[in-house]
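Taken together, the values in this text are just the output of simple stated rules run on the coordinates, not laboratory data. Quantities reported herein were computed from a predicted structural model and do not represent experimental measurements. Cβ atoms are built from the backbone, for glycine too; each structure is taken alone.
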Structure P
Amino acid sequence: MESRRSFLKKTAAAGSAVVVAPTIISASAFGANDRINAAVLGLNGRGKSHVKALMSQKNVQVTTLCDPDMNILRERRTQFQETYNKDVKLEQDLRRVMDDKDIDVVSIASPNHWHALSVIWACQAGKDVYVEKPGSHNIWEGRKMVEAANKYNRIVQHGVQLRSSPAVQEAVQLMREGYIGRVYMSRGLVFRWRGDIGNKGVSSVPTGLDYDLWTGPAQKRPFTKNLVHYNWHWHWDYGNGDVGNQGIHETDLCMWGLDVGLPSKITSMGGKFLWDDCKEVPEVLTSVYHYPDEGKIIQFEVRPWCTNTEEGATVGNIFYGEKGILVVDGYNKYKTYFGKNRKPGKSGSDNEKSATGINRGEGGTGGHFANFIEAVRKQDKSILNAPVETAHLSSGLAHLGNIAYRTERVITFDPKKEQIVNDPEANKMLTRDYRKGFEVPEKV
């Protein structure tokens with residue numbers, strides 16, 4: 001088979017988007033003194049945090065920045081030079097990043113519709129991957145991402161930092177030990193300030209932006225500033241609404257705390273009640289995920305504007321047990337209450353001493369990347385706090401809630417087959433039509 005390098009040379013001039021499988025590189029562990037070279041894909045928002053976190057790791061060097069918008073790339077290069085007194089390579093086309101054998105790890109902070117295919121290409125190219133939440137844009141491609149990581153034996157970490165919070169780890173362990181009794185329900189909260197985005201209409205593609213590459217696997221629409229660079233979150237072809245944005249941190253924790261996988265019954269209701277703008281996703285969404293065989297249930301709620309808090313949280317999780325409740329308030333802290341009179345129990349946050357007197361240590365993005373880099377050095381998937389399977393499942397929970405909302409009916413789901421039962425219309429929403437040259441492959 002023709003190598004990616006020779007293929008890219010042949011197709012660059014023609015601007016072809018067709019991609020062949022890359023040369024597979026065998027896994028090898030890094031020594032403690034070996035430098036790990038990293039590339040960051042997607043630099044408008046979250047990618048800036050990826051650069052900072054990677055550069056803070058010992059013997060890790062960000063060597064390449066990749067984004068389809070050259071204007072963003074030039075800004076980030078200047079910032080990188082000013083911060084680290086080093087230069088960095090710029091690439092608009094992520095396929096050239098995959099072809100670069102000097103790059104060991106790829107960190108993905110591009111829009112949701114690019115996540116799974118980027119992970120698959122990176123795994124095929126022998127690179128280890130950190131991918132932002134949600135891991136996938138739909139359930140089918142999430143499974144393909146898992147298959148690719150396993151087939152090519154790659155390290156893939158999902159960007160849900162709560163998994164690396166020592167305090168949250170402690171909270172989950174308390175629930176496993178029965179601290180609040182049998183835990184039967186979790187509630188996820190995403191109450192974020194999301195305003196009117198208007199409707200900017202169609203316009204010409206800005207100079208410096210490769211809109212074809214930005215679109216990638218999605219169906220190509222006429223260019224509008226309603227999509228590039230942030231508001232794609234609110235359009236079905238590219239994003240998954242706030243349940244698939246901020247919400248993935250909480251869907252992940254709901255499943256982790258309850259110790260469940262994907263549910264068998266799902267229902268959702270919501271809509272747009274505030275703004276007459278171009279968002280396609282609901283502003284308000286309430287979803288219920290039922291696990292009848294396990295006697296457990298998840299409630300999830302998205303609100304966009306003025307709101308009350310719940311247990312002091314606007315973003316977080318509440319777990320309900322037969323003895324009491326456990327609240328994870330935002331990031332990296334928890335508290336518990338017991339009985340009818342809500343007697344306070346154990347609580348904690350990162351960077352403070354636990355009940356045993358041991359400092360819990362660093363959580364957040366820095367701790368999550370540190371865990372990823374440790375796994376890369378040792379080539380040991382077992383030490384990952386958020387392995388690729390969690391990316392598929394926590395993202396899948398959000399996708400199922402969105403499908404139930406869009407079809408306006410209760411969804412019956414077979415978690416083993418990962419298929420919706422007796423509903424061909426809903427079942428089609430488990431995947432998408434991919435644009436030629438950017439297909440997520442059936443066989444990875």
Structure Q
Amino acid sequence: MLKKILIAFAVIFSVGTARAELKVDIVAGAASPIPVAVQKFEVIGNASTKDAAMIREVVEKDLKSTGLFRIVNHDAFPEYVKMGQMPNFKSWMAIKAQVLVQATLALEDGKYKLEFYVWDVNGKEQIEAQSLVASKKSVRRLAHIMADAIYERLTGEIGYFDTQIVFIAESGPVDARVKRMAIMDQDGYGMRYLSDDKTFVMSPHFSPNMQTVVFLSYRDDDPMVWTLDLDTGAARRLGQFGGMNFAPRFSPDGTKIALSLVKNGITHIYEYNMEDKTLRQLTFGNSLNTSPSYSPDGKKMAFNSDRSGRQQIHVLDLDTGVEERITYGNGRYATPAWSPDGQFIAFTKMADDTFFIGIMNPRGRNEKILAGGWFMEAPSWAPGSRRLVYYETEKALDGMERISHIRSVDITGQNIYDIELPEDVNGLEPTWSPKLP
């Protein structure tokens with residue numbers, strides 16, 4: 001049985017506004033990182049000093065990973081400021097810290113209580129104060145939630161640290177690769193398998209409420225779309241559709257699943273209604289249509305099709321049935337992914353013997369390439385629409401095995417980093433979750 005780790009937390013108090021706004025320009029890729037000083041946590045009562053140190057480390061790593069923040073070296077700290085005391089702002093300015101974070105960790109009634117303050121050093125004022133409560137087993141989530149709160153206060157954007165990534169974990173020799181569905185925190189921690197090593201699986205995607213993963217399974221050599229309940233571990237085939245079906249994706253409200261279905265040698269996109277178990281055909285003709293992705297309001301769908309003679313991205317109005325081709329650049333376009341805020345469509349592009357990950361607006365304009373390499377595919381958005389995850393496969397040299405990495409990049413095309421996986425595990429087809437419930 002598979003169980004999600006749940007956290008019960010409460011925001012007891014919060015400072016919502018400040019007289020002098022300290023804001024990070026998250027779009028300006030060349031902007032200098034904001035120096036953030038995170039003090040050693042005060043440990044109260046029987047709380048674990050090890051857990052307190054771990055929370056501090058995770059918060060620092062989360063913030064640093066964005067490329068927007070620089071963590072001030074602990075040895076440079078001019079003082080230790082206890083909660084309830086005012087910092088000596090001139091001392092912190094002297095080491096060029098712009099943000100100071102204080103925190104305490106207490107153990108009350110068997111649960112952790114984490115309180116933290118965020119100070120704008122130059123503005124000489126407190127800009128955030130929160131108190132979070134969680135079970136001891138969810139202590140790492142406390143760290144991610146704290147990092148989200150700091151990130152959101154300083155950027156004005158939705159945080160994405162308290163999230164997970166579902167992906168295909170590949171292992172074994174090149175001529176006998178095993179593909180298993182796996183899940184991990186967005187920083188690579190706590191990877192665990194969701195499927196066994198006996199069934200080939202592909203294309204996992206979360207439901208909006210994080211209760212279900214939809215995926216393609218070759219169980220009994222029959223390629224069909226299945227769903228997996230993350231609470232119970234129960235797997236169910238979606239339905240009997242009379243042909244191979246693949247590339248599933250949930251609608252924003254979680255009531256429908258778009259998928260590609262092969263009938264009579266032709267691949268079209270269909271929409272399966274989870275409530276009344278009906279199937280509606282969305283694309284027509286003799287072309288190959290696949291990789292559906294809903295707009296965040298559920299009114300449109302991006303997909304790729306070869307109806308123009310070459311693989312391109314189209315957008316379908318789900319109410320009127322009107323389709324529009326939106327890519328006309330050099331090369332082929334595939335795997336569109338609509339951003340949660342509706343401002344971008346991410347894509348894979350293949351041109352000049354190179355694969356690229358890029359973004360454009362929903363009209364297909366203002367194309368921006370974020371990364372390029374020998375093979376890369378499957379962009380997926382973090383909450384907040386400021387980062388994407390994708391996978392990249394290195395070109396195998398003589399005598400070497402093929403290696404695939406899961407990587408993350410922001411919309412400026414900077415701050416690319418690998419998400420660490422267990423040794424001898426390749427990562428493919430990652431999908432970023434919504435924020436955890």
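Key figures
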item: Origin of the derived value 1.15 (Cα Rg over 2.2 N^0.38 Å, for residues 61-268 alone; candidates P, Q); result: P
item: Entry that produces 12 once relative contact order in percent (Cα under 8 Å, 6 or more apart) is calculated, selected from P, Q; result: Q
item: Which of P, Q leads on FRET efficiency 1/(1 + (r/R0)^6) of positions 173 and 389 (r between Cβ atoms, R0 = 25 Å, to 0.05), largest value; result: P
item: Structures P, Q, by Kirkwood radius over Cα pairs in Å, for residues 221-292 alone: label with the highest value; result: P
item: Label whose coordinates, when helix-only ellipticity at 222 nm (-39500 (n - 2.57) for each DSSP H run of 4 or more, over all residues; to 500) is calculated, return -9000 (choices P, Q); result: P
item: Comparison of P, Q by FRET efficiency 1/(1 + (r/R0)^6) of positions 85 and 213 (r between Cβ atoms, R0 = 30 Å, to 0.05) - largest value held by; result: P
item: At a computed 44, 17, 11 (semi-axes √(5λ) of the Cα gyration tensor in Å, for residues 157-228 alone), which of P, Q; result: P
item: Of the structures P, Q, the one that 22.6 was derived from, the read-out being Kirkwood radius over Cα pairs in Å; result: P
